[in-house]
Each structure stands twice: as structure tokens, then as C-alpha cells.
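Following this line, the structures themselves.
Nothing in this text is a laboratory measurement; each read-out follows from the coordinates by a stated rule. Note that the coordinates shown come from a computational prediction; the quantities given were computed from them, not determined experimentally. Cβ atoms are built from the backbone, for glycine too; each structure is taken alone.
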Structure P
Amino acid sequence: MTKGITQPDLALLAFAREIRSKAYAPYSNFRVGAAIFAGGEIFQGVNVENAAYGSTICAERAAALAAVTAGFTDFDAIAVVGDSDAPTVPCGACRQFLAEFNPEMRVILGGKTDAVEVTSLDVLLPDAFVRGYLDQDDGEDEE
């Protein structure tokens, strides 16, 4: 176990572990489950692969979509569990996607073993491209 892991971290991790079995991964056989804590509620997601690989949805984004669909856009934490022995980390696309909702959210990582890592999204994705870049005034007036 990792120092600094809390009981809520372990609970969220359990939700990610539990949902992982429902993943649809006929091509990679690498199942991933994710659970997001937002607004006092938990939202789960799994990876859903597709023969057109670019159409595959990662578990982290599936959980985020469930949260947004329920009306929550401020995420406190996410737990991710994959079929690897080592804790599974979100891919780069998921890191950027999650940064939209909280670039500093807590991230709990697990795999098939008892090893757990706790970090934050800003550590996994430093200098993320976030909404603030789009809100900046460039000093030029449009005509």
C-alpha cells in the first residue's frame, strides 16, 4: 500500500475494481474500470473497444461522461484499475480530458495486485491545456 492512501481512496478503488469485469475488450483483452467521485456521488465506467480502434472509449472517459450526464462537472477524485500487475495509469488523452473537470484532482491507481499509488492529475499532466488559455484576452481588438 502507498503512504497517504485514505479509506475514501480505497472505497473508490473498490468501485473501479468491481466495474472492471464489465469492460468490453475483445481485441486487447486489457480490461479497465474507473470510478469518479463528484458531488458526493460515484460514477463508474469501463473501456469499450471497437474494431475501428480510434472509436474505442477508455474507462476514465466513460466514467467522466456518466458524471457529466448526471449533471456533475467538478470531479474530486478518480480511481483507475486495469489488468496489469502494476497500477494502471490513464492514457494521455484521458489525462487531458479529465483536466477539463479538475486539473488537480486526486488520482488513485490500482492493478491486479494489492499495489496502489495515489497521485494527482497535475503531477500526471503538468501544464495541462485548460479553459484558462481560451479565456485570455490577447490584447488585440477584432474589427
Structure Q
Amino acid sequence: MIEINVKYNGELHCNAVHKPSGVVIETDAPVDNHGKGESFSPTDLLAASLGVCYLTTMSIAAEERGINMNGTSCRIEKHMSTDKPRRVARLVAEIVFPEGIPLAQRGKLEAVAVHCPVAKSIHPDIDVDLRLHFPDGQDMEEHVHHEHS
């Protein structure tokens, strides 16, 4: 169990304190929802946590195989719903790898990402596109979309 303490500071700003480390994340409501957009919004944090989880879990798997993923980056696009209730409707993640990721290990890294804890915690109605880009052009894509039931 990890404790996180969130405090409302007025003007739609909050602080979230990670109790074990003391690190603070400041948030604001987005411009299109009464805020000033001065920091991450709650749904921005959802999108960011997916990218961080992808890179972290893939890096753990890569280290176990002697693969260096230093310099790998992940760009996340967060698309909000146009209807009510307001929610994240789609996430697009583009991961760009450095040179030296063996072709034979790429499928394993993709599988680890798709099954990372954040990906498995995202609501099934959210459309998630994962795109892996390698310097040699051998790119991979994973599309997860669940129809409303």
C-alpha cells in the first residue's frame, strides 16, 4: 500500500504528495474545463502514467535481457470525449526507441507494454493505440478498443 495525500489549494489547483518520498505533483483544471491549464490536469496524469508505465515495464524486461533502452521516449496524445459525461475517450502512445533493440526482442517488449499495470487499469471503453517506432523502420502497432456493452 502506498499513501498519496491530495490537498485542494483553491482556484482549481491541487497538490498530491507521495508520502514515501515527499515528492509533490501540482495540478490545475484544464482550460476547457474552468481552469487555467497551468499544470497537469487529472486526466493528463492518467495519460502520463500510461506512458511512464509503458517505459518502466519495458525497461525492466529489457534490463533482464541485457538490452539498453536509455533514450527511449514516449509521446502521449490524450483525446477527451465530445459527449457527456466528460472523460478520456482515446489515448495514442508513440514510443521511439534508440538503436540497438534486437528485432527478436521487440515483440516481447510490446507484450510487456500492453500488459503493464496502468494499461490493465484503464477503463475498457477507452480506445488505446500503441505505436512502437524503431530506427530501422521495423515499426509495430497495437490497437485496443472495447465496444460499449
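Say we calculate distance in nm of label points 7 Å out along Cα→Cβ at positions 16 and 40 for every structure; which of P, Q gives the highest result?
Comparing P, Q, the top value of distance in nm of label points 7 Å out along Cα→Cβ at positions 16 and 40 belongs to P.
Which one of P, Q has semi-axes √(5λ) of the Cα gyration tensor in Å, as calculated from the coordinates, equal to 27, 19, 14?
For semi-axes √(5λ) of the Cα gyration tensor in Å, the value 27, 19, 14 is produced by structure P.
For the read-out Kirkwood radius over Cα pairs in Å, for residues 80-119 alone, a value of 10.5 was computed from one structure; give its label from P, Q.
Source structure for this number: P.
Among the shown structures P, Q, from which was the value 5.1 of distance in nm of label points 7 Å out along Cα→Cβ at positions 24 and 104 calculated?
Attributed to the structure labelled Q.
With distance in nm of label points 7 Å out along Cα→Cβ at positions 32 and 128 derived from the coordinates and found to be 1.5, which of P, Q does the value describe?
Considering all the candidates, the number was obtained from P.
Quick check: 1.11 is what I get for Cα Rg over 2.2 N^0.38 Å, for residues 8-71 alone, calculated from one of P, Q. Which structure matches?
The read-out comes from structure P.
Please compute relative contact order in percent (Cα under 8 Å, 6 or more apart) for structures P, Q and give me the label with the greatest value.
Structure P gives the largest value of relative contact order in percent (Cα under 8 Å, 6 or more apart) among P, Q.
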